[in-house]
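Bear in mind that the values in this text are calculations on the coordinates, not laboratory data. The structure displayed is predicted, hence computed values, not measured ones. Cβ atoms are built from the backbone, for glycine too; each structure is taken alone.
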Structure 1
Amino acid sequence: MLGAHVVAMKDVRSRKRARRRRASGQTLVEFALTFPIFVSMMIGIIEFSLVYNALLSIGHASRDAALAAAEAGNSAFADCLILRVVEQDVSAPAADNRIQEVDIYRADQNGAVYGGQQNTYTRTGSTSCTMPDGSTLTVPYTATSSTYPASSRCDIIAGTAGGCQSGHPTVDTIGVKITYLHSWVTPLPNLVSLSGSGATLVQSTAMRMEPVL
């Protein structure tokens with residue numbers, strides 16, 4: 001009887017060890033299946049956070065630049081001032097050297113370009129302006145189109161005095177649009193088959209050309 005009991009105990013222990021091995025193998029298989037999904041989700045969250053940060057950054061820059069444009073009015077240095085604000089506002093983890101283009105334009109009531117009046121600047125070369133104090137402001141942009149010169153803009157001062165040019169019956173609304181290329185930081189494109197080297201982000205803001213008190 002004792003021998004049979006010992007054999008039974010050994011059989012029970014063998015079955016328990018077999019169950020533990022099966023459970024261990026099942027856990028390993030489950031981990032192997034879920035780990036790539038978990039890593040992909042984490043990488044996606046990181047990349048999305050960086051894209052969203054860049055979008056917020058250029059959105060904030062476009063608002064500040066539009067405010068600067070509204071207050072600068074038809075001053076000769078207006079565009080340089082606007083571009084400097086854009087440069088200052090786009091900061092880490094976003095990068096100002098990823099700005100592709102800045103458009104300064106006369107906006108209609110929907111915030112779109114009015115009558116093709118638009119100055120387009122690319123972030124190449126440099127442009128300089130003389131400030132009211134006699135200093136020179138240089139920004140790393142070059143104009144590729146200039147159909148909305150500062151001298152033609154109708155701000156609240158010129159509008160009140162009746163000094164706006166023909167075609168500007170009321171105070172202008174001026175817009176600033178920023179085009180930004182976000183370069184992929186993580187391996188996400190390889191995991192989900194995204195094409196290209198990054199995502200193009202665009203933000204714009206338009207304001208009536210008068211000081212904001």
Structure 2
Amino acid sequence: MSATETGTSLETLDFGGLAICFDDQVLRPREWTTAQSWWAASLLPQLPEGPVLELCSGAGQIGLLAVAQSSRELLCVDVSPVAAAYTRHNAELAGLGDRVSMREGLISAALEPAEQFPLIIADPPWVLRAETGRFPEDPLLAIDGGDDGLSVVRECVHAAVAHLAPGGIALLQLGTTDQVAAVADLLEGTDLVAGEVREYGDRGVLLRIDRPS
């Protein structure tokens with residue numbers, strides 16, 4: 001992939017040992033989010049068989065790093081065609097092209113009703129729409145979480161309710177512990193359980209969600 005193909009400035013950075021390409025149309029990979037990848041990777045050996053699902057994949061770095069040392073397949077979903085192209089490219093760079101597939105579109109349309117996944121990774125936009133101006137360097141599509149910051153988060157939670165396999169785990173990236181509490185409210189009445197929370201200062205929060213076997 002070249003800057004000519006993307007029409008903008010191409011960058012490559014190291015993400016937990018993987019070379020990840022992106023440009024300013026895609027959210028710049030944050031080094032701290034390797035924590036989501038490493039947590040996911042540590043869970044994989046104890047989870048049921050099946051592919052990993054990454055929602056709002058961006059350039060694909062979190063999911064790619066999560067499965068890199070395993071034999072798992074990875075399915076990535078993102079609404080951005082540019083992000084989809086970078087995910088495919090970065091999978092090839094990592095030598096994972098034969099284990100990674102990409103679906104471009106809305107989450108609700110990208111997944112088949114019967115599909116189940118033992119691990120779901122999600123990094124949805126969670127910035128309140130009124131506050132997106134604080135981050136002028138970030139593409140709006142990648143950070144705009146709607147009026148309450150939870151528009152795409154809800155889509156990810158609905159996907160977890162519909163597609164997380166029994167005994168499976170979802171790892172959801174959020175902005176604040178208030179959003180964690182809001183997700184816990186969304187899970188009421190389902191068989192999914194909000195569990196461990198890992199906080200990373202003002203950078204973000206990771207929430208583990210379990211579906212009992």
Structure 3
Amino acid sequence: MQDRISIYVYARDPISQTGIAAQLRGRPEVLLVGDGEIDDAAVALLVADEVDDELLRTAKAIQRNGCPRVVLVVTRLDDAGLLSAVEAGVCGMLRRGEAHPDALVTAARNALNGDGTVPPDLLGRLLQQVGRLQRQVLTPRGLSFTGLTEREVDVLKLLADGCDTNEVATRLCYSERTVKNVVQDITRRHNLRNRTHAVAYALRQGLI
């Protein structure tokens with residue numbers, strides 16, 4: 001089948017690994033790959049009791065080894081583990097008690113298509129955590145999830161409109177030195193070459 005999903009299953013507990021693999025082995029839309037074939041896997045399923053440092057290191061190692069899409073299948077997931085998983089680049093989460101074959105295949109297919117799988121109650125908790133992060137950490141520092149301040153966005157928008165440094169300064173009531181410093185801060189923080197690269201980056205990322 002052309003649309004078969006190649007899946008790598010990992011668990012520290014060999015019984016859990018065998019159990020999850022057994023649920024998928026009979027599915028015609030799934031092709032299981034072994035430990036030596038991680039770079040051939042489209043999706044990795046990581047099975048564990050909870051999100052801990054070792055699991056997160058494993059997720060990152062699997063991504064580095066050529067399988068960028070990782071779905072966690074865990075027994076317990078608290079708020080800290082939820083955020084840590086997101087920060088580690090995990091693109092889906094399932095509770096082990098809900099990890100029946102259809103759910104596993106759906107989560108893997110969603111990951112392959114660039115979509116996430118999160119239980120509804122966990123999604124609500126994740127949104128609460130994101131809101132708290134914005135209010136308590138980013139906003140007091142003048143930042144947003146784009147990684148740009150409001151002032152930086154304003155400068156980039158005017159540069160994208162073709163304004164030079166003097167015009168940007170005049171429109172925003174800044175000095176030319178301030179505008180130059182803003183651009184330098186952006187290019188340094190995001191490893192960009194110059195203002196043109198900064199504008200192109202911001203447009204491409206949908207930041208402005």
With relative contact order in percent (Cα under 8 Å, 6 or more apart) computed per structure, which member of 1, 2, 3 shows the largest figure? 1
Per distance in nm of label points 7 Å out along Cα→Cβ at positions 81 and 97, the highest-valued of structures 1, 2, 3: 1
Name the one structure among 1, 2, 3 that Cα extents along the principal axes in Å, for residues 33-120 alone of 32, 31, 24 was derived from. 2
